[in-house]
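FYI, it's all coordinate maths here, none of it is from the lab. All of these numbers come straight from a predicted model, not from anything done at the bench. Cβ atoms are built from the backbone, for glycine too; each structure is taken alone.
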Structure P
Amino acid sequence: MIQLQDVEKVYRTDRIETVALERVSIAVKAGEFVSIMGPSGCGKSTLLNLIGLLDEPTSGQIILDGRPVLSYADRDVSAIRNRELGFIFQTFHLIADLSVVDNVQVPLLYRRMSHADRRRVAMDALDRVGLGARVHHLPSQLSGGQQQRVAVARAIVGRPKILLADEPTGNLDSQMGDEIMDELEALNRQEGTTIVMVTHDQQKAARTGRIIRLFDGRLVH
């Protein structure tokens, strides 16, 4: 499902060169739930951004669902991101002046769907995360845990094969964090969604099927 072959990411300025990832090779099978752990600044989010085609590797190759990524031009990767990938961020990234259901519909705006179909699919996703009664609320009217549930619904509304989660419980208390983990586990178990999650929390990582560890941009075996 996901393969990285000798991937490196180097950030360069006029005066300095920073190696964020060095010769990273990993493989994630379809239906796996994998966590990425390591200290701050070790390259975890960089790795997730590369898998999600939000950034381009300096060298090496990324293969998604058996197809090598050959071009990182927006027109070539945007369709892959929209149909194959779902994203959950630590800071939710909800649109403040849109209702819950309209926030969840946003990824569907790029698909050929009627307004009625988009709304129906968005409502189904919100029902799945237990927010069917909050569809007309604004994000500011929700708790942090509820906002993250909206973010989960938005990430899964297009039924992506791969879900990428960057510290999805980092801004939540332990109870809310456990509830979000319950949702992710259910998606993985019931839908077969492949999930890659960055986390600092060893307890949350222990609930995943496998832990990938990074240190200073390198894999730790």
Structure Q
Amino acid sequence: MYHKPPTTEAQLMTRAVAMSGLTVRQLAEIVSENIPPDLKQHKGWLGQLVERYLGASAHSKAAPDFEALSIELKTIPVDESGTSRESTYVCTVPLLELANVSWEASWVYRKLSHVLWVPIITPPLTALPDRLIGMPLLWRPAAEEAASLRADWQELTDMIALGQLEQVTAYHGNILQIRPKAADGRALCWGINEEGERFLTLPRGFYLRSRFTTALMQKYFQLQK
């Protein structure tokens, strides 16, 4: 089954709700997708599986997954208590393009302004095909969340724009953090140092901290810690 992109939020949510309760194996059978042996060498496969079922259109473009609706899709592995099992990747950090970018024009803002969260129930030792698709959540940041995201983004991007990229660690940022994102140490890109000169460095990505997404899941789904 290959859905065309949804044209309304209601259509998207109908599909997402219909998907909840299925195992990864069942969803893969519906879209005629082979399940990889694990996700270590196939990062992003599970999100792509859900994208195909729901009819996402943006794929790898710098735009929300459901372009016509301006909605981003985020699958999130959680345990049975609703605790997020890892940080959530948002987008790459455009290391050479941050100096004159406003928050409202940033990739992070566009990606997180309206998100369809699809939890993947992943108890310890559960094989990939047996993991369950959870009930979806269509989320917009509340005023306090939006302010925290903006403050984190501003702090992090200011450091990079000032040539302090190598000083940015995963400890910076309350909700949003920056971490290296590369398959191996050979995948390099250009950054700017404090002298304003280009240098080769690891690509970076914006991530949401797991403590934030855990609180989000437990708040909206009333899950026990």
**Q.** Origin of the value 4.7, where distance in nm of label points 7 Å out along Cα→Cβ at positions 17 and 169 was derived from one of P, Q
**A.** Q
Q: Assign the value 0.70, calculated as FRET efficiency 1/(1 + (r/R0)^6) of positions 25 and 209 (r between Cβ atoms, R0 = 35 Å, to 0.05), to the correct structure from P, Q.
A: Q
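So relative contact order in percent (Cα under 8 Å, 6 or more apart), computed for just one structure, reads 22; which one of P, Q is that?
Values: P: 31; Q: 22.
The correct label is Q.
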